[in-house]
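In the part that follows, the structures are each spelled out as structure tokens.
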Structure 1
Amino acid sequence: MTDRSTPPAVSRLGRLRLSQPDDIVLDNGLTLHILDGGDTDVARLSLQAAGGRLDGSCDYVAPMMTEMLREGSHSHSGAEVAELIDFNGAWLTANAMLHRTAYELSAVTRNYRRMLPVFVDTYVNPAFGQKPFDAIQRKSLSDLDVNLAKVSFLANNAITALIAGAGNPAARGGDREALAAITRGTLADFHAGSVDARGIHAFLSGHLDSETIEATVKTLSAIPTSENYADPRRYVSYTPDEPTTVIVDRPGSMQSAVALAIPVIGRSHPDYIPLRMAVIALGGYFGSRLMLNIREDKGYTYGISSALVGTIEGGYVLVSAQCDNRYTKLLIDEIKNELTAMSTIPLSDSELTNLRLNLESTLATTLDSPFTRAEYYSTCLNLNIPTDYFDRQQDALEALSPEGITEISRRYLDPAQARIAIAGDLSKIN
């Protein structure tokens with residue numbers, strides 16, 4: 001009989017190995033990354049073109065364009081595509097990132113090849129019909145209206161503007177007029193400048209056979225390229241405002257949202273990974289310092305988190321939480337106290353153990369399946385993350401120490417450098 005009175009031993013995972021994808025550059029310039037493995041009878045193809053939310057005339061062009069891809073091509077109506085998807089046990093997803101768009105087909109392997117030509121046809125030759133366009137735009141406007149009523153959305157927009165700087169494309173979120181001004185022509189023009197074989201990276205992952213790979217290579221090789229293709233991505237470095245606090249008034253709101261950000265280094269800096277570990281110790285998991293103090297001890301919020309955000313344009317530490325309006329200033333004071341404590345009070349043995357286990361287990365999830373490996377390499381591509389980033393994280397884990405966390409915190413987690421955005425009912429904020 002199992003003895004449930006004694007917890008099982010916790011063992012270290014040891015050095016992990018992340019296998020590399022098989023990369024093929026096709027004759028038309030498209031790069032195909034192949035990640036085979038697992039025993040789940042599913043294949044997934046993700047087509048990722050250069051050009052994303054920050055590269056259109058407003059934040060909503062790229063997301064609307066990717067949504068329209070699922071609404072049919074000049075050869076297959078949206079209804080036909082939907083019927084084929086359902087009949088073949090497949091699904092399509094679309095996503096707009098900062099500087100790329102992703103259009104994905106997932107299907108049981110035996111039906112993948114049947115769906116592949118239709119999938120690529122809708123990608124290359126979308127119809128951009130008026131009726132589906134109107135429906136998607138209405139939904140986008142409705143979703144934005146809902147978000148504009150949320151204090152978390154308002155605080156996030158405000159803090160991003162403080163970090164990115166005035167005029168930066170990253171600081172223009174929440175523009176309803178810009179969304180309403182988008183036309184079918186806007187989306188067609190963005191598609192024409194983005195979906196070109198030379199700017200596409202395709203990730204094929206899952207339980208693959210030679211026929212699946214050969215069919216994918218053949219179909220993707222037919223995606224056209226233009227002699228005049230120019231990369232549509234525009235990178236504008238962050239120019240943060242001076243440390244300040246802004247308040248977005250949301251009359252009638254029962255809660256305030258607080259976003260505190262500190263500009264720091266980018267992903268290419270050697271301190272980035274150690275700093276990320278310090279930020280996780282600060283507020284990156286349930287047992288972190290922010291959670292134990294502000295949620296468990298003080299009871300100011302149901303949840304609080306910190307993250308190190310690293311984009312090509314710049315990096316920043318972000319702390320986010322919501323609270324009753326009357327606790328807003330107390331919450332901010334405690335966040336600053338914990339930032340100071342990270343530089344002055346070393347991690348205890350239990351904190352260090354919990355942090356190490358959290359980091360190791362999170363890193364191990366990258367190896368769960370060919371799909372998680374594809375997602376990892378996709379992230380590396382989209383954020384210009386060095387190819388040895390996985391191994392560098394393990395090196396940093398092996399060197400993890402309370403003294404190292406304290407030193408890296410002293411360098412970067414200075415509360416005097418905080419930019420703070422508060423969204424809530426101004427008349428009730430204390």
Structure 2
Amino acid sequence: MIITMKRFLLLLALAVPAWMYAQTAPAPVQIPDNRVNIMDFGAVADGSALNTVAFEKAVSALQKQGGGHLVVPAGLYMTGPIVLKDCMDLHLERGAVILLSPDKFVHKDKDGKIRPGISASKRHDVSISGEGIIDGNGAWWRPVKRSKVSDVEWKAFLSKGGTVSEDGSLWYPSGLKWFDDLVADPRKQERLRTHLVRFTDCERVSVTGVTIQNSPKFHLVPSRCQDVTFEGVTVRCPWNAQNGDGIDLMNCQRVVVRHCTVDVGDDGICLKAGAGEKGAQDGPCKDMLIEENTVYHAHGGFVIGSEFSGGMEDIVVRHNVFSGTDTGLRFKSAPERGGAVKNLRISDIVMNDIVGEAIVFETSYADRPAGHEDNQAATTQNFLPNFQDIVIERVSCWNARVGIRASGTLQMIHDIKVKDSVFQVWEAPVKIDVPQMIALENVQISVF
């Protein structure tokens with residue numbers, strides 16, 4: 001077979017994505033074939049009995065065998081924190097629901113800190129798998145904005161007791177009828193909210209198949225981890241859940257997020273790399289493939305920031321669908337939080353019914369927790385955002401308010417290309433502070 005130069009170049013172009021994935025593919029977890037069943041350690045699957053001790057005993061028994069699978073059969077398991085060890089898979093069979101206790105004191109460790117629902121720290125080969133559900137019981141932790149609920153829903157929250165802010169704009173799950181408070185101040189207690197599933201400083205992490213829902217705060221959070229695979233995971237919570245991020249990848253390397261479904265109250269699939277000097281020391285988000293995921297409600301479908309002082313390097317985002325998100329591709333940061341982006345390639349993105357911008361860059365982002373005074377973005381020139389070396393191509397978007405917005409200076413937003421894309425918007429095609437920030441090639445933006 002004779003291959004012409006034109007055909008050779010075409011084959012080479014088609015091979016590039018596969019080559020990139022081969023270079024960045026995470027190492028798989030290694031789990032021994034040992035199995036224990038949570039029911040053999042005194043678990044009661046009635047949704048009332050507390051199973052924290054049963055999980056601790058099962059984890060300890062499995063650890064003594066060198067790891068293996070902790071099987072959770074169908075049933076409703078109320079529990080406090082579950083801490084996984086090396087070479088361990090928490091396997092939820094179809095019909096199994098792990099439900100975090102609404103009693104906040106159950107989640108305090110001996111040092112008085114609030115533990116995540118399921119966690120592993122400084123471990124290797126850690127897995128969660130199966131067809132079951134992990135539920136964070138987050139409604140007992142999260143504040144609620146009056147503006148984001150109906151009259152019927154607001155009355156339902158008030159019926160639980162709780163505390164309403166002086167201006168009537170917020171309800172806190174503090175002073176509830178049935179559960180005691182960790183601290184007296186509702187705002188201080190709000191700051192103690194924990195993540196549902198968190199991996200910290202781990203090597204070889206896998207989450208497959210399960211549904212992770214209703215977290216007190218963020219849902220699925222690997223931090224400073226290497227070789228991470230999330231596949232076929234569903235992450236969900238109410239659309240108005242305060243700080244209800246879906247998947248937050250923090251300072252991680254060699255990551256694949258594939259075939260996941262996200263429908264949450266804050267950012268959908270989000271990359272963070274710390275703020276300031278600490279973020280820089282923890283290193284970048286690097287060698288990531290994020291593909292074939294669907295994000296429904298979220299503040300952003302794919303998001304970088306707000307903090308990424310460690311930087312972003314060699315990231316591929318492709319073949320994802322954002323349907324009903326507030327924004328599609330969202331890049332947000334501010335001085336003291338920023339870092340550099342290197343080799344970010346985004347392609348083949350489908351969006352529809354986007355509330356705000358299909359693509360947005362903002363460099364004066366300020367974190368504003370519910371009930372706290374606004375934290376203004378820093379005005380110093382340290383750790384500036386440097387959104388650069390970004391190519392976005394083959395985006396199809398129907399019904400966004402604005403096609404592309406970029407707010408900031410040419411120093412912080414530059415060398416960005418959007419090409420071969422079509423946007424249907426109802427307010428404005430573009431709102432770009434400096435035209436040189438973003439180069440448009442073969443981009444069609446039509447206003448209804």
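Values quoted throughout were computed directly from the atomic coordinates according to the rules given, and no laboratory measurement underlies them. As the structure is a computational prediction, the values presented were derived from the model and not from experiment. Cβ atoms are built from the backbone, for glycine too; each structure is taken alone.
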Q) Which structure, out of 1, 2, was relative contact order in percent (Cα under 8 Å, 6 or more apart) calculated from, if the result is 9? A) 2
Q.
Please compute FRET efficiency 1/(1 + (r/R0)^6) of positions 121 and 257 (r between Cβ atoms, R0 = 25 Å, to 0.05) for structures 1, 2 and give me the label with the greatest value.
A. 2
Q.
Among 1, 2, considering only mean projected area of the Cα convex hull in nm², for residues 65-248 alone, which has the greatest calculated value?
A. 1
Q) Of structures 1, 2, which gives -3500 when helix-only ellipticity at 222 nm (-39500 (n - 2.57) for each DSSP H run of 4 or more, over all residues; to 500) is computed from the coordinates? A) 2
(Q) As an exercise: Cα extents along the principal axes in Å, calculated from one structure in 1, 2, equals 67, 66, 40. Which structure is it? (A) 2
(Q) Matching task: 17, 36, 35, 10, 1 is the computed value of P(r) over Cα pairs in 10 Å bins from 0, in percent, for residues 241-312 alone. Pick the structure from 1, 2. (A) 1
Q. Between structures 1, 2, where is mean count of other Cβ atoms within 10 Å over residues 41-48 highest?
A. 1
Q) The value 0.25 for FRET efficiency 1/(1 + (r/R0)^6) of positions 193 and 361 (r between Cβ atoms, R0 = 35 Å, to 0.05) was derived from one model only; which of 1, 2 is it? A) 1
